[in-house]
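A short reminder: the numbers here are calculations on the coordinates, not readings from a lab. As the structure is a prediction and not an experimental result, all values here were calculated from the model.
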Structure P
């Protein structure tokens with residue numbers, strides 16, 4: 001069994017966001033982790049849609 005976890009943070013001043021994705025196994029060990037920066041993001045809703 002693998003659990004995925006998506007998070008996003010938005011910075012309105014810089015009009016940018018960061019999306020984080022983590023996959024863990026059934027014991028909670030991290031299998032894969034990725035952080036993706038996004039530029040020219042209009043609002044927090046767009047950040048959630050990109051995540």
Structure Q
């Protein structure tokens with residue numbers, strides 16, 4: 001999915017989706033605290049762009 005995502009086009013604007021996208025990635029082998037921190041990171045970024 002991550003390899004194909006930069007090539008996706010927004011059907012409404014015709015521009016690449018990466019122009020308006022922030023990705024927060026986390027792997028399943030990371031500690032629980034790191035996985036929980038990524039949730040709060042996503043919320044913080046979403047509130048910034050709100």
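Could you figure out which one of P, Q the value 38 for relative contact order in percent (Cα under 8 Å, 6 or more apart) was computed from? Traced to structure P.
When mean projected area of the Cα convex hull in nm² is calculated for each of structures P, Q, structure Q comes out greatest. To test your reading of the models, identify which of P, Q gives -12000 for helix-only ellipticity at 222 nm (-39500 (n - 2.57) for each DSSP H run of 4 or more, over all residues; to 500) when calculated. The read-out comes from structure Q.
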